[in-house]
Structure I
Amino acid sequence: MAKQTVAGKQVTVLGAARSGAAVARLLQRNGASVFVSDSGSGERLKPYLSELESLNIEYETGKHMPRALDAELLVISPGIPSTVPVVQDAQRRGVRVVSELEVASWFCPAPIIAVTGTNGKTTTTALIGRMLDDQQKKHIVAGNIGVAFSSLVDRLDRDSIAVLEVSSFQLDHIESFRPHVSVILNITSDHLDRYERDFARYAASKSRIFQNQTEDDFLVFNSDDAETQRQIRGRSDVRARLVPFGIGKSFDEGAFTENGELITILRGKRAAVVPANEISIPGIHNLYNSMAATLAGQIAGVSVPSLRATLKNFKGVEHRLEFVRELGGVRYVNDSKATNVDAVWYALQSFKEPIVLLLGGRDKGNDYTRLYGLVDRHVKAIVAIGESAEKVAAAFSGRKKVVRAGSMKEAVNSARAQAAPGDVVLLSPACASFDWFKDYEHRGVVFKEIVNAL
């Protein structure tokens, strides 16, 4: 769909916050008649509503009135499930429903590197952005990473690159979105509440990232992840060039480890990029993230020496195994972004020291048995927090000492009491944050404030 096809069209945008306001601006600039509808209200929307008013974009809050369906196109923000009545009604009426990601891509003249996966998306996306930055390549970093693609797409030209973190929610309603480089890090259980507890539907949403790619494009994927392998190898309509990465194996084209080095083979050229133990971000999961980012960076034209320097110096992303401080010989680490069991599994693998683990929040149907082996080996005590504290306690009582806490401050103080010099206090909750906090960022910030006040 080209720019001019939205001119004169009646478009409703569902969601008035960051993504919704950004795509509304973009559509209006390109000639569409835009109406914004948000069933919520309150302080969080005020700055966005003020902006809509300044642009004379009409909106409603607190409800979705029939006018929201008087449109030729319905654009939904990532936070809005496909199952809400207004989306279902629109589809029954034959209204075209697309995501903000899809709309922004219509106006993107630059090649796109798109990163998805259950865990590691933000770190990998940020690392690719840093690689391009260090090579002085013009680019943007946007998407699920916290900046709407729609808000930055006008900065791009054919000589720049769009690096996007994309979630399954954003991919649910794409039509023509086509990355030049797609990256799939892993596919494991998460957000199943949005997919009626159907893992197959969730996995299929992730796989939409490569549905429009052609033979001229690249699909970078984790060959060690069983579901990712199944989604790619098990279908005949994958047209992109396959570029796998994995640990302890080799490929004709891809990234792997050999004798402790990160090796890539791309376009017939083999490169020893960096010793794996010199990659600055810790953990086996970050080795996977680094391999994926390195392949994407090489495809985008970043030199091996520049990639090596970036991998040695990149400090990671806030709320993802983020070192907060050391006090009394105890290190405090904020991994608030670990909102599922698999993320915690990787976090526990990242430390050799004994761990006091802060675990819990709003449960997503977690099965904690996957953690038993690592907890037995690495965790000395668990502080159970949030709505799921009783479930956490039931899962681990008898295996480890479990202490319940009624607030983050109480949790930090309890963890401090359990820790000894040489230990790690790790916030890695395996749960959503909405029981006590606005989001996982808020949870991480509160944790850091309490730790820094000790």
Structure II
Amino acid sequence: MAAKPKPGKKPWSGRFAEPVSDLVKRYTASVQFDRRLAPHDIRASLAHARMLRAARVLSAADLKAIERGLSGISREIESGRFRWSLDAEDVHLNIERRLIGLVGEAGKRLHTARSRNDQVATDLRLWLRDAIDEIGDLLRSVQRRLLDQAEKHAATLMPGFTHLQVAQPVTFGHHLLAYFEMVERDRSRLADCRRRVNHLPLGAAALAGTSFPIDRARVARELGFEAVSANSLDAVSDRDFAIEFCACAALAMVHLSRFSEELILWANPRFGFVALPDRFCTGSSVMPQKKNPDVPELARGKTGRVAGDLMALLTVMKGQPLAYNKDNQEDKEPLFDAADTLRDTLAVFAELIAGLRVDAAAMRAAAEEGFATATDLADYLVRKGIAFRDAHEAVARAVRFAEESGRGLQQLTLEELRRFSAGVGSDVQRVLTLEGSVASRSHVGGTAPAQVRAAIRRARKTLKS
């Protein structure tokens, strides 16, 4: 008669002649970071147990004992009384060991018709689904704050830049709406990613499925999955859903990083466009006057971290043969880190954007430098019948003349402007003003204040849908 396994032994230890060394235990354990999956592991185990009971694999008494035991474990974890063990290796075996300790033989039967391979893939998808939902709400919050500021500044004039050089006048509201659109695509990408996350792996077992009469559709319904995985090998082995999420997270962080860079520049006295709330800044230990934009700087730095999480996951997967390999234990820390970092950054930015103080006078003064209405003058000449390339050349020479004389285009006299093109008429001054420039771009997607306000109305409807 085979000897019963001793308490504390691995569930697979019967195959081996010697125990795992303490060094290997530390090296292979994941409970330090995967314990956050515990609520999802318990939820999936309950659904699995109920399905096994419906299939008459478990007795009613076993199901009742399992439900009672898992409920107790959940309370222990929530209260901080659960004793996590490195010896039990991961969150799944920690919970299983405690369940057996609480309810005995019934706890040993829970793992019927499943493997840790499909168990962990299920837990990870459940966790990620919740994380995506939370991040989606935070993205909406950032968008609402952007719209609130854009509404206040639909007509606030500022320079638009290319190559970080003054290009054309825009409104600050229009500028903020550019970030709204980026975040909207981030939100759309994550929603699309969620659809692929929301497939149930449970039932794939180790790799080939199970010989027990399981009902995967029942488990999927109870856990809120839209579908079951179509191939057992694929279900347990691939982590493309985690990689896709990290790609979405990296892109979202890149957008926040770009905004961070602008906030850092704008808060510099040389720009002076905005003032960041004090609670988002720090000082210097030696320079009393300093107000450092630490939060946007750190967000810019953390973007590289999330991009690194994506690279780590891609590298984990790139050489793995089918099906499951221990490499996949390395999927969790990059995934958790990417989600945590994006979540925290979005929460901070929603509050930061709401607290921005805008110096409209400084923005306007900057827009009056750098010949921002030069393109408007060229377009004016085109409407007078001059070919654009000839108009471009004429205005370029006018800009050089104005620069050499220390004036702006709008400060040149009508006679001086006519030196460069006979097409210049007495009506030219209206196209050289900042207000005239932005008002002329009154089409969908343009910077005219009326179009900015219309875009804000459309955006608010999008957020409600």
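What follows is calculated from the coordinates using simple rules that are stated; it is not laboratory data. Please read all numbers here as calculations on a predicted model, not as lab measurements. Cβ atoms are built from the backbone, for glycine too; each structure is taken alone.
Using distance in nm of label points 7 Å out along Cα→Cβ at positions 187 and 387, single out the structure from I, II with the greatest value.
II
Computing mean count of other Cβ atoms within 10 Å over residues 219-226 gives 21.6 for which of I, II? Provide the component values of the computation, followed by the final result.
Numbers: I: 21.6; II: 17.6.
The value was obtained from structure I.
One of I, II was used to calculate helix-only ellipticity at 222 nm (-39500 (n - 2.57) for each DSSP H run of 4 or more, over all residues; to 500), giving -9500; which?
This value belongs to structure I.
Out of I, II, which one gives 16 for relative contact order in percent (Cα under 8 Å, 6 or more apart) as computed from the coordinates?
Values: I: 11; II: 16.
Considering all the candidates, the number was obtained from II.
Which of the displayed structures (I, II) returns the greatest value of FRET efficiency 1/(1 + (r/R0)^6) of positions 43 and 363 (r between Cβ atoms, R0 = 35 Å, to 0.05) on calculation? Spell out each step's value before the answer.
Details: I: 0.80; II: 0.10.
Comparing I, II, the top value of FRET efficiency 1/(1 + (r/R0)^6) of positions 43 and 363 (r between Cβ atoms, R0 = 35 Å, to 0.05) belongs to I.
If you work out mean count of other Cβ atoms within 10 Å over residues 91-98 for I, II, which one comes out largest?
Max of mean count of other Cβ atoms within 10 Å over residues 91-98: II.
Of the structures labelled I, II, one was used to calculate Cα extents along the principal axes in Å, giving 111, 53, 38. Name it.
Of the structures listed, the value fits II.
Who wins on mean count of other Cβ atoms within 10 Å over residues 147-154 among I, II, i.e. which is largest?
I
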